[in-house]
Every structure is written in structure tokens, then in C-alpha cells.
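Since every read-out is calculated from the coordinates, none of them should be taken as a lab result. Just so we're clear, the structure is a prediction, and the values are computed from it rather than from any experiment. Cβ atoms are built from the backbone, for glycine too; each structure is taken alone.
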Structure 1
Amino acid sequence: MLFASPILLWESACEYFEWCDNNPWFKKDWVGKDANEVDRPNARPYTMSGLCLFLDCSESYFRVFKSNPPKKASEDFLTVITRIEQTIYTQKFEGAVVGAFNANIISRDLGLVDKKEVSDPSATPDLTKLSDEELDLYITLKEKTKRG
């Protein structure tokens, strides 16, 4: 078994988080009137794929382990796995909020979507669901728009 105990799993995850924090990505930039080249550190987002690479396991192994942890410590393992997932989610979300990470990419990765309901203004509403007052108002407004 790859994960001997919940504590060792948490400690390994924390080592991964620390490694990410201590090993940022570098982006080339040019500054000053002479356009001197500099390397600017960029935060490295925590990811499940990165964690699994760090732990030397596949993501599918991790998913199977999560869905079927060892019986004697299953609740403790699930608590640790939930904490790991929350840590990864929070770091990505907060990083996107402050501009450290691309908000569009992170929002898609986290499953956050901006749903916009688009309705056809010319469509007729279901009049059977309107009260008498709402129906009167609807008719009045409809007549006004016809007159211009």
C-alpha cells in the first residue's frame, strides 16, 4: 500500500505544497529603458496531478484509494484526502482571485461557471401562471409597446 497511514499521507501532501511554494515558475520579462531581461517568479498552483506525480502514483490510483480506503483507518484517510482537496481548491481559487493564476483557466478547472440565462424578449410568457394583477399589467404594457 502506497499510503501507510493518514498522517504520512498528510505529511507527504504538505511536502508537495512546500515544494510548490519553494519552486515557482519563472517568466521572462524586460524592464527599464534598456529592456534588461529578468526572470519573475510566478506562484505554482497546487494540483492533484502534481501531487500524484510527487507521491509517485497515478491519479486513478488516488481516486480508487479515496473510494476504497483501508478499513481500519478509512475515516481518517477520508478526512486527510478531503483536507488535501480543500487545500488545493483554496490555493487555486485564492490565487486566481488575487491575479496570481489565470482566472479563466482556474474557474474552469474548479468547475465554477458563470451561468447567464438568456431569454427572448419577444417570447410570450406563460400567462396561465400570472395573477389577475400581473395579467392586467402585462396587457397594459403590451398595448403601450404596440402604440410605440
Structure 2
Amino acid sequence: MNISRRPDGHDATGQPQFVWQLENEQLKVVVSEYGVRLMAVYVRDKNHVQRNVVLGLAATEDYRQDTASLGAVVGRFANRIRDARYVDGSQEVRLDKNHGVHHLHGGALGFEDVLWQAAATTTGVCFTYRSVDGEQGYPGDLDVSVTLSLMGDSL
């Protein structure tokens, strides 16, 4: 398997960001550090021509305007939390309201809208992110990792 990365501009704070490519004989996968967004998955058709089978956008910059979270890791919570609040034990937790009066997919700056750290491993790429206490209203620090690897024709 071949693993490579290329520069892909900077995030809103000026941090450099990269797009990673994982490739083997059957698949080629392109993923951004911005939201761990799956930008492309190329598979070979019956004529052995590689075709992208992912619904996505042309460039990482386009994903900054994406409200559908295309190809992204969402969180801390996936889906909607009614009234942007929940009860944890005896404590009410109030979250960021980003979908009317509700909380959707982790808030206005959920996992899909942040820059993750990435490092190549022997079998793929590991993306990590630390969501700090109070981020989007959530209590406690949360360390998250997502590892992408190719095994034959499987991602």
C-alpha cells in the first residue's frame, strides 16, 4: 500500500492542512484532515478504469460551506439533541444551539468542522482530535481517533 499526503492550504487559524491518499491495487482513497472528510474513493470498473464513487465536493475549501457534513466524521454527537440540552445524572447540560433551538451533529463547530492531526501508520492513517471541556457545551475532555486503512478491496 502507498500512503502520501499533499498540502491543501490552511485552516481558518492559519494552520497548514493536508489531504492524505491511501492506495493499493484495488482502491484509492482521498481524505482531508479537515473533519476527516472522505473526499474520494476510486474503484476499478469492469473495464479496469478507476472511478470515484463518493458524493463529494471538488476541494477542501468547498467543504467549509457544506452544511450536509458530506463524507465527514460528525460529533461529539451524531444527530439532533432536542432543545440543545440533556440531563447527565442530576446535572443539566446545555449545548450550543446550531439547528434552530436544537443541537445538531456536535454543534456549530463539530468534529466535521475542525482540523484533525494525522500520522501515517504501517497500515493506514490515524487521525486524532482533542475536544476540550466546554467545547460546544460538552463537559470534559474527549480524545478521539479514527484510523483508515486499506485491506484488499475494503476500506
Structure 3
Amino acid sequence: MFKIFFTLIIFLLISNCGFQKISEDRINNFQIENFITTGDRKMAAKIKNNILINSRNESKNLISLTLDLNRKKSISEKNSANQITKYLIEMDVQLVLVNEINNKIEKFKINKSMSYNVEDTYTQTLKNEKQILSDLSGKITEEILRYIYMKNLNGN
């Protein structure tokens, strides 16, 4: 009896809360008119390609993006023999988003950092660094897209 009552209460609360699933049509409803990148070219190219994949060419919401990426690699840890055991990669991204319809300018800043271990072989250390850079570009892309989606959903 309690389970039925509890299930009924939960069902009523969920059905009356106003929750709506966001459709793909509303999320990816933007088109990039201009995309300017400065700074780290390799990372900027990865991020640019991922963002362009998620935009629509037939959308009426035209935006321009300016992306300034700065990558910094520093020593994170050393062992007792004063050998480097970990590196830290920091990415600072300055994003300027211009809505071409109403010429509204939005500035957004992203700071992400990840560390990776130094391995016995140099090639394995380079693979670790490459993987971290790929992960960082993915996280930065997700955050930029989330920002664009929120601006589009709110009608700004």
C-alpha cells in the first residue's frame, strides 16, 4: 500500500513540475559566420572543427566567434632525485561571441588544467601529453558549446 501511494505521489510531482526535454532542433540552432582563432594553432583547429560539426548551415541564428588559446606546460612534481615525474598543462581560452542578428557581444573565459605522468620512455610520455591535450580540447569544446546553447535557448 505504501509503495503504491509513494509511486503515485512521485508520478504526480514529476508530471506537474514542468520538465521538458530539450530537442536537438533547439540545441544546435546556430550557424557560425566567422571563426577567428589565435594562439595555439593545433588546439584551436581541434576546437574549431568540433564546434563547426555541431553548428547548422541553415540556421538563422548567426554568430561569430573569436578564440584566443594560450597553452602553458609546467613541472608539477619532482622526485627526491630531482627528476621530473609529472607535468601540468594549463589552457586559458578567451572567447568572444558576437550575435550577428542584434550585434550583442559576449565575452567568456575558460581555464582548464590537467597533469600527466612522465614515463620511462620518451615516446610514452609524448603519448600521455597528446592524450591530455585531446582531453583538454574536448572539455573546452563542451564548455563552449554549452555556453552557446544556453545563450540560444535563453534567446540572447
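1, 2, 3: which one has distance in nm of label points 7 Å out along Cα→Cβ at positions 72 and 88, as calculated, at 2.2?
Answer for the origin of the read-out: 2.
Given a value of -13500 for helix-only ellipticity at 222 nm (-39500 (n - 2.57) for each DSSP H run of 4 or more, over all residues; to 500), point me to the structure among 1, 2, 3 it was derived from.
Going label by label, the one that fits is 3.
Tell me which of 1, 2, 3 gives 2, 9, 17, 18, 18, 14, 10, 7, 4, 2, 0, 0, 0 when you compute P(r) over Cα pairs in 5 Å bins from 0, in percent.
This value belongs to structure 2.
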